[in-house]
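Structures incoming, each one as structure tokens.
The numbers here are math on the coordinates, done by the rules we state, and not lab data. Here the structure is a predicted model, which means the values were calculated and not measured. Cβ atoms are built from the backbone, for glycine too; each structure is taken alone.
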Structure 1
Amino acid sequence: MVGSCLAAGAFYLLVYYAATVFYGPKGFGGPAFANLGGGDAWGGLVKTAIGGVAIISSLAIWSSQGAAVNASFNPSSRILFALSRARLLPEPLGRTHRAHQTPTVAILCLGGFTLVLAIVLEKVTGSPLDAFALLGTILTLCLILVYMGTCASCVAYYLRRGLLPAQTPERVQPAAAPSPPWSAS
């Protein structure tokens, strides 16, 4: 497993180096790069640079996309499954596959929602890249809110149990609320 990670890392490093050399530091990531290969910039770069071996790059990219989808669907479907088991979401989301014990209904619902969201966002924003940027921004803001809530709940937990000294509000305040540092006294 370590060998495959090292090989994939070396391959991506080689491809990034090739892209930087091919376009130059100023052109890499710009409009010329984005439009190469009809919107498939990495595929277009590999076809231009190494020709017939481009299938290896495509397989590597498809493999990493599959791993990324798998990594994002696993926790999301497990959360839907757990919330259904806790009776906070509809009961069908808590069903599992007989043989594999995976939350199949939650996975299928999440997959359908993701597909519809991708299509709708692409139509609303006008391009897949803008849709991806919008979704990334929204998800980042949501994760920041989750992080802030986690910080606040940790502070509340320790305060309720008397494990945090009450005379240190300057340490607690910045962690509990997203206020500017100059407001703490």
Structure 2
Amino acid sequence: MTAENRALVTVNWDQAPVSDPESLLTGNTYQDIDAEADMVIADPTSWVLTGTGLVAGQHLPKAVQGEFDRYVPGPASPAKTDVVAHSLIANRHGNFSDVTWYTTTGGGGVLDTGNAHWVSQLADAPLIPSNVLPAPVAGVTPYLRRIMLNVYSVLGTGPAGVTNPSSGAGRAALSGEPTTEASTNNLA
């Protein structure tokens, strides 16, 4: 396809013609697939968690499933990214999944949920068969729904970068870990 019409070819973020890591847009870097892990709260003081009652170190059972992303500190990540949750993915080489929030100087805000399964865990529609829409996940769905209510409230009234600017909070959970993408990107 490259030889036929280069404009129609898709590439990974860090490859030409894009040549920028996805973390510059999303705040996180894609890591791997097949995650099966609890989400672990890193910064319970984050506005994202307002009204949830979640505490540091609290686990949301099996909330991280499937494809997952991770915050990787360094020049390829937005400055002052807040790490809201930092979850060990033991079944994927001891990697991590992170829920992050960062804001831009223009006032925009970006929430990266850290895993592809997040949206399906928001479901709570008992009249729709579970083979069509997943049933609520006990101990997870109510928290995620409250988080999304918080996020929609802030993004809907914006600008999020003014009302809820990121500060780099929660990054203490990352101490002692590698800080380069090459050392954390386990695709095996």
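Key figures for this structure:
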| read-out | value |
| --- | --- |
| Top of 1, 2 by distance in nm of label points 7 Å out along Cα→Cβ at positions 5 and 37, largest first | 2 |
| Mean projected area of the Cα convex hull in nm² from the coordinates reads 12.9; which among 1, 2 | 2 |
| Parent structure of the calculated result 7, given that relative contact order in percent (Cα under 8 Å, 6 or more apart) is the read-out and 1, 2 the choices | 1 |
| For FRET efficiency 1/(1 + (r/R0)^6) of positions 53 and 133 (r between Cβ atoms, R0 = 35 Å, to 0.05) computed as 0.65, the structure of 1, 2 it came from | 1 |
| Identity of the structure behind 11.4 (criterion: mean count of other Cβ atoms within 10 Å over residues 61-68, calculated), options 1, 2 | 1 |
| Computed -4000 for helix-only ellipticity at 222 nm (-39500 (n - 2.57) for each DSSP H run of 4 or more, over all residues; to 500) - originating structure among 1, 2 | 2 |
| FRET efficiency 1/(1 + (r/R0)^6) of positions 13 and 101 (r between Cβ atoms, R0 = 35 Å, to 0.05) from the coordinates reads 0.95; which among 1, 2 | 2 |
